[in-house]
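What follows draws every value from the coordinates through simple rules; no lab data is involved. For clarity, every value in this text was computed on a predicted model and none was experimentally measured. Cβ atoms are built from the backbone, for glycine too; each structure is taken alone.
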Structure 1
């Protein structure tokens, strides 16, 4: 049995979980509401504030879905209680970010400014010109939005310029050496 899939999910106080007949799950909490439809074969049960996920058979697909379904439900519960956040760091001379209304405006060394609109369910904060904080309740949405920002100027391996996650380590390469002078 899946080690992750068999772990029960404890629903904290103040969180309301509704599971319909077609495995549509709605989680309401202090930070908002999340809704997702999960695979129809998985058996999701809720009793006394504890959610369990079971699989109907030992088929390979059901084994794969078991841990995934449990993790998705747990992420929804965590999202409406604590929320998720990703912190990005902007490195480089003249590289900076700022917030203008609901837009994130970045100067990344291009001939133009890079602008990104906030999407529903995501809030962007810029506490300093070289730091961007993305917050939200949907883990997948937060990670995807952070990845799209990072994609605008990924860190390069020679000087480390670009946008990187705060906990990301960039392995720097050595530049050209031994160039002969005439």
Structure 2
């Protein structure tokens, strides 16, 4: 099975914003994001806090990626419970930190075609899940991911954005397991 590794020389490129930063980390930030959503093909959230906040405001993401952790520490019970939703089909996968596994790619692709909301629970780390989500999402989808201690980033999927992220993914080192 292939694994895509984030080499040290690409970390600075990854840190650059791929969308619009909404500063803050709570209800007001989430309300502002929701006010600016407009029409979208799919709503995808990456991260426990972002997913918790979106669900708390009554919006159910089409796809969400969570790992029950926040800033590499266990999320609070309130956040862990708050990221769950009765309508989610939950898929559980392994994805170590700093890696994008073939399983993550496969389940992300499958989730894009689901008729029901999908939550991909990651044992390991979900931080890099935004990359395949952006690369695979239909045009006009919206991906929201958390930026620790800064806020949330909203990415509108365009052909140009998909190409930019796919180019980044192509630069990641691939190793056979």
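Out of 1, 2, which one gives 19, 32, 20, 14, 11, 4 for P(r) over Cα pairs in 10 Å bins from 0, in percent, for residues 42-97 alone as computed from the coordinates? Show your work: numbers first, answer last.
Values: 1: 19, 32, 20, 14, 11, 4; 2: 24, 59, 17, 0.
Clearly, the read-out refers to 1.
For which of 1, 2 does semi-axes √(5λ) of the Cα gyration tensor in Å, for residues 66-137 alone, calculated from the coordinates, equal 30, 12, 11? List each step's numbers first, then the result.
On the way: 1: 30, 12, 11; 2: 19, 17, 9.
It traces back to 1.
Identify the structure, out of 1, 2, from whose coordinates mean count of other Cβ atoms within 10 Å over residues 10-17 was calculated to give 10.1.
On the way: 1: 13.4; 2: 10.1.
The value was obtained from structure 2.
helix-only ellipticity at 222 nm (-39500 (n - 2.57) for each DSSP H run of 4 or more, over all residues; to 500) was computed and gave -9500; which structure, 1, 2, did it come from? Before the final figure, lay out each step's value.
Values: 1: -6500; 2: -9500.
Value -9500 for helix-only ellipticity at 222 nm (-39500 (n - 2.57) for each DSSP H run of 4 or more, over all residues; to 500) corresponds to 2 out of 1, 2.
Using relative contact order in percent (Cα under 8 Å, 6 or more apart) for the comparison, can you identify which of 1, 2 gives the largest number?
Values: 1: 17; 2: 34.
Greatest value across 1, 2: structure 2.
Given that Cα extents along the principal axes in Å, derived from a single structure, equals 41, 34, 31, which label among 1, 2 identifies that structure?
2
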